[in-house]
Structure P
Amino acid sequence: EFPVISKAAAHRMDEDVPLLIPEVNPEQLELIPVQKRRRSWSGFISTDPNCSTIQLAITLKPLMRFGLRRVIVVTMQALSGAGYPGVPSLDIIDNIIPYIAKEEEKIETETKKILGTFDGERVRPANIAISASCNRVDVKDGHLEAVCVDLEDKPSVEEVKEAFRSFIGEPQRLKLPMAPERPIIVREEIDRPQPRLDRDAGRGMSITVGRVRSDPVMSIKYLCLGHNTIRGAAGAGILSAELMAAKGYI
């Protein structure tokens, strides 16, 4: 009987459940009437993606225009992403843990649904090959990801930067309260983004991109940073609710 916006992993990949990033795929809200009809529900469930998936997908969306074919991502994920009490201190101090249970699988599957095409009844996953490797690092908040992409159209570095800078979505057009002015902020410094310096950009809702450069194996490589407990969790849910309210779903 109630609308549910869930951060849990359950139901994310259900055929009739939105896996929503408001700037990226607001059309997935159209799954709600499909879901209610199929399940004979008066309420509905919508899901938010995994925190590391959210920031990756936000940066991939503006690259779709260039014919995105392959993605390789290596994550350096903050301790807060493990919840409380989290990772034991003696395990993480002076250390990196090169495994986060089910994290790589979530990135590889969720991203395809997020960037997929809604056909009126279901989402057809994007035809993109994605490989993820995930690491837990000794940082309190802020996930950093090193991303390499293969783009069919072979854009220049400046064209990619401009695609990032100019990207906005429905939340920005609707001026939703939780929406950052710019979903993606591009830094030109050679050593940015950094968790301590950039995780609070856009009140924690912007993704900061830096070190955008050509890649000799793929097409383009870059780093992206997001606040995993704001854009990657609580803030994502609030923004989803604001979009649903603006669109008349709640």
Structure Q
Amino acid sequence: MDLGIRGKRALLLASSGGLGFAAALALAREGVAVCVSGSDADRAQAAARRIAEETGAPAHGLAGDLADPANMDALAAAAEDALGGPVDILLVNHGGPPLRTALDVGQDELADHANRMLFSPIRIARLLVPGMAARKWGRVMMVGAAGVVEPIPNNVLSNTFRTAMAFYLKTLAGEVVGDGVTVNIVSPVAVLTERTHYTAAALGAKKGLTAAQELAAREARLPGGRFGRTEEFGAVVAFLAGQGAGYSTGANWRVDGGSVKSLG
């Protein structure tokens, strides 16, 4: 299926690995020129080389540290320079925060992750979306989580800031829909990534289990009997970037294998 986005240009935050990388790879397979970014420029460049080798699409790796929102100005400019034109597709993403309860989280952690998960993503959107609206075409997506709908235990940082960003994007969606720009959230649940292994090790240790034992127990409880694959997440991002998804906006698209029971 041709999604009709060959030749479009994409910037993906925190995309040197995991879900961000899977999204970049899926877009590149559709002929989109991609900029992957991350706090480690060398890792981002290695990811870009892999994408270019696997797909033949233009791919670039850039430094993009979300710890300071001021860094987003340089990232936006570098992306448009590398891509040879304005960004058409933006994926908002960030590394997963440490596991914390509502009372254990520290004030410094709150401030740091507010920058990484809220203020920097808002800054990059404010830099790039006006151009999309002026050109009457654009796609903005965010990597969400189950906590956007229902709080995840021991994960107050993710629950707090992903939900805040989701509502910012929901507001944005209503403001730019008339300009041909769609804004959506894609929420992975029980998709196997490095983050899944991290949480399995952290939570398994509290139960006296190894990471492998905790992962096996989780997988056994999943309706489909398996974890999701990152490429299945990437496929949804690519679909929403496509021409055929131009009337889908302001929604939270779950990639969860039926593991979340609510409809919303």
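Match the computed value 4.0 of distance in nm of label points 7 Å out along Cα→Cβ at positions 130 and 146 to one of the structures P, Q, and report its label.
Values: P: 2.0; Q: 4.0.
Structure Q accounts for this read-out.
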Determine which structure produced the value -7500 for helix-only ellipticity at 222 nm (-39500 (n - 2.57) for each DSSP H run of 4 or more, over all residues; to 500), calculated from the coordinates; the candidates are P, Q.
-> P
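Can you spot which of P, Q the value 21.5 was calculated from, given it is mean count of other Cβ atoms within 10 Å over residues 114-121? Provide the component values of the computation, followed by the final result.
Numbers: P: 15.2; Q: 21.5.
The structure behind it is Q.
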Name the one structure among P, Q that FRET efficiency 1/(1 + (r/R0)^6) of positions 26 and 202 (r between Cβ atoms, R0 = 25 Å, to 0.05) of 0.30 was derived from.
-> Q
Quick one: Cα extents along the principal axes in Å, for residues 58-137 alone came out at 49, 26, 17 when computed from one of P, Q, so which one is it?
-> P
Origin of the derived value 24 (relative contact order in percent (Cα under 8 Å, 6 or more apart); candidates P, Q) | P
Value 20.9, calculated as mean count of other Cβ atoms within 10 Å over residues 42-49, assigned to which of P, Q | P
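For distance in nm of label points 7 Å out along Cα→Cβ at positions 194 and 218, which of P, Q scores largest? All intermediate terms of the calculation are to be shown ahead of the outcome.
Details: P: 2.5; Q: 1.6.
When distance in nm of label points 7 Å out along Cα→Cβ at positions 194 and 218 is calculated for P, Q, structure P comes out on top.
For FRET efficiency 1/(1 + (r/R0)^6) of positions 34 and 82 (r between Cβ atoms, R0 = 35 Å, to 0.05), which of the structures P, Q scores highest?
Numbers: P: 0.50; Q: 1.00.
Once FRET efficiency 1/(1 + (r/R0)^6) of positions 34 and 82 (r between Cβ atoms, R0 = 35 Å, to 0.05) is worked out for each structure, Q has the highest.
Quick note: the coordinates plus some simple rules give every number you see, no bench work behind them. Just so it is clear, the structure is predicted and the values come from calculations on it, not from any experiment. Cβ atoms are built from the backbone, for glycine too; each structure is taken alone.
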